[in-house]
Structure I
């Protein structure tokens with residue numbers, strides 16, 4: 001079986017959870033004998049070489065439609081359905097936040113797509129998107145897909161509530177790398193008993209309210225991640241407000257990342273919205289208690305094994321961090337992650353989806 005993975009043009013220049021999901025799924029499938037080639041949406045593809053196309057991010061239909069119409073190949077979509085309408089723009093200055101408050105979410109997403117093309121040079125691969133708009137384009141991608149691959153049942157229910165299609169679906173869990181989490185990592189005084197926040201720095205991830213919650217507290221907070229290209233003003237505001245106990249130190253490679261997890265006490269991801277929060281899974285399996293948003297699909301994964309916060313309220317974030325910091329680590333949670341949420345299992349479920357679609 002030969003499959004083409006197709007994702008956004010900024011997959012590697014602005015890495016996020018979808019980057020990790022794509023890379024780990026591809027690696028797992030290759031171990032099972034599936035030939036996987038990865039393409040950015042703006043690259044040329046010889047569709048005739050593939051049995052199936054696999055797209056990522058259904059909220060970016062402009063990256064999908066042209067490939068679907070040109071290839072006429074069966075395809076699946078990892079939906080990664082983030083509802084940006086719930087994301088506040090606090091910390092963003094200028095016109096963006098004002099426009100968002102005034103417009104419906106679908107129109108705002110349309111404007112964002114056009115703005116990315118003008119400001120960042122991101123090609124609008126599917127010119128149909130300009131004519132159809134965001135809602136019709138998303139419906140087209142979902143309706144014509146052979147299968148949708150959400151990361152949880154909660155995500156699927158949210159999607160079909162907004163885009164009522166009858167496309168079959170299979171839940172593909174997000175996961176952790178057993179190879180990485182099973183390794184030994186050195187003691188590190190810098191991160192010992194620290195608070196971590198790993199993720200792309202942007203308004204959705206809500207690092208600014210986390211900073212406000214923990215500024216001048218007894219905790220050392222380390223925020224690691226690249227700023228999103230469209231959130232540079234937000235990043236500057238984070239740096240401006242950070243007290244001496246808050247450290248914004250950029251992206252970590254995997255060895256450094258897991259060393260930090262292994263030494264820290266708590267990981268916080270107080271996002272305005274998360275489908276899962278991969279860094280929360282990774283931190284939890286490495287021994288951190290985790291604080292997560294109460295928005296999105298987090299409860300499908302973390303159930304009663306996390307401390308939940310209200311993202312718009314720094315006091316709620318502070319309270320959840322304090323509770324998580326003072327609590328013992330739950331080894332049963334770690335075992336549940338290793339049982340249910342690994343990249344191996346994600347790859348196995350993905351292959352089952354392919355076999356269903358191709359009827360093999």
Structure II
């Protein structure tokens with residue numbers, strides 16, 4: 001830690017960062033990854049590209065500083081990615097305090113006008129990688145990394161869990177749910193890359209959690225047949241159960257996607273049959289003794305009455321993701337928490 005006339009500068013450390021599963025270390029920067037970086041070549045390159053993007057990744061710390069500045073290692077990290085919004089958010093508890101869209105080329109993001117001693121979460125952009133360098137706070141301000149006693153929730157899914165078009169990172173649906181229920185979030189939403197791969201199942205198995213959800217189906221319309229989708233779902237859950245036999249798991253079927261609802265897709269199924277397959281998978285696992293797995297129908301999250309929030313008939317817009325967050329918090333996480341964790 002160094003001090004200037006008005007500020008003190010702290011190097012960003014792994015202990016400050018939540019929502020990452022591993023880190024890449026540079027000379028003066030730290031890059032979060034959402035898959036094991038030391039094994040990254042085990043994963044398909046398209047999946048690896050998504051895993052370096054910071055959905056759900058944030059810094060968590062306690063301070064009474066009136067300003068907080070995050071410094072990145074290079075201005076390239078701020079560049080827009082295919083028009084997706086690049087914003088940094090600051091929250092405390094369930095409250096979103098500020099959302100900042102830095103100028104392209106900037107390496108610093110400053111939150112000012114803060115007051116009181118609080119535990120903050122500084123959310124990184126959903127769809128870019130970030131090389132974190134330092135935090136600057138006001139001179140003489142308190143700074144600590146508080147113990148985190150919250151329940152750890154891991155959620156796996158596709159672009160609809162990655163939420164690239166959310167208004168900002170703290171307003172993705174996983175972040176909305178986590179802030180609503182005061183959960184420690186790890187988001188494994190990978191745009192276009194939720195294919196139920198065994199290597200990802202190993203990561204889910206090896207990531208200790210108090211509760212887990214998997215939103216499955218939409219990406220596998222092009223990669224799995226009706227038969228292999230059923231088997232892959234079973235295998236994914238069974239892998240997790242090897243090391244985490246007692247955590248509650250929620251299996252979530254696809255939200256509405258009008259073009260794929262009833263028309264047969266390349267591999268012999270459609271979204272209606274996928275929901276039936278997922279419900280059957282959960283029922284079978286329950287019959288074989290898994291007493292802590294539940295099925296949730298995605299049409300209860302975004303259904304026929306909500307197609308106005310799907311501009312491309314597939315992905316929700318920013319308001320749609322906030323609606324998803326509110327509904328998933330109430331329809332899925334609340335009953336899982338009340339039933340299994342209370």
Structure III
């Protein structure tokens with residue numbers, strides 16, 4: 001089977017990663033009409049397959065992973081990819097030359113990673129998803145995302161993947177795929193209110209709170225993981241830096257710095273450690289709730305969007321971008337705050353435009 005056919009068998013058209021039967025079908029159809037310009041499932045699928053056929057020319061590939069089962073406190077990030085696409089469409093920033101939307105991972109909202117499933121559950125999910133309990137395809141969003149990204153590396157060899165989350169667990173397959181064959185040469189710029197540096201959480205290996213631990217191990221530690229915006233942690237910065245050999249700029253420290261000066265310091269830091277390519281992981285809760293409150297765990301005292309955008313642009317300009325993600329936008333949350341979730345979506349769309357631009361420049 002060709003990689004193109006294998007990819008199409010793993011994914012769904014953009015917006016279709018959330019399984020709908022009655023509730024949500026109209027909203028899904030509106031989004032797909034805005035993306036593909038056609039109506040009806042068959043016509044949407046044809047338009048999506050036509051987009052996949054153009055992957056060889058892509059410079060940036062979007063991949064939606066509408067999963068929030070790996071989240072912690074409050075859910076809603078599963079609706080992030082669809083609403084982020086709508087925000088980009090509304091500002092005319094979606095259909096850019098060189099950018100192709102590969103669609104969505106099809107999410108079973110009770111599953112996370114195939115390694116966490118017993119044989120009976122794998123067979124049951126494969127039966128209902130693919131019609132055959134012995135079908136070898138993965139069934140969980142993180143495992144599906146990694147398989148899709150591996151195919152995309154073959155089909156779109158020049159492209160930088162930009163993953164639309166979903167909770168922050170979706171960063172794990174994205175960063176692992178980006179590091180394939182070059183982990184020791186990759187640096188990670190990570191915006192977040194939290195460290196996400198637990199080895200496991202309640203016995204779970206891969207979730208929102210653990211992905212950065214495993215990413216840090218993958219790149220060989222050595223302070224190639226740079227975290228900006230941390231302010232909600234059960235341990236001080238010295239603990240994380242001394243035990244896991246990461247570099248952190250907590251939110252108060254980062255906000256007190258001149259943005260371009262901080263960017264230059266991070267660039268010099270990564271270059272000194274042999275970094276040749278960059279992965280950008282952007283959790284929206286790294287940003288202060290005044291600008292982005294529609295997220296599962298908003299934390300006061302966060303970063304201003306101007307600082308985040310300067311670091312994305314200026315650190316990103318120093319290295320080829322090997323991948324990025326934008327996570328934890330939860331449009332169903334924050335509705336009791338005036339201006340939300342539109343303010344969060346606008347902030348996130350600004351970030352996405354910058355991250356897409358990194359990929360196009362690379």
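A compact table of results
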item	result
For 4.6 (distance in nm of label points 7 Å out along Cα→Cβ at positions 38 and 262, calculated) the corresponding structure among I, II, III	III
Test item: FRET efficiency 1/(1 + (r/R0)^6) of positions 166 and 222 (r between Cβ atoms, R0 = 25 Å, to 0.05) calculated as 0.55, pick one of I, II, III	II
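Values quoted throughout were computed directly from the atomic coordinates according to the rules given, and no laboratory measurement underlies them. None of these values were measured; they are calculated from a predicted model. Cβ atoms are built from the backbone, for glycine too; each structure is taken alone.
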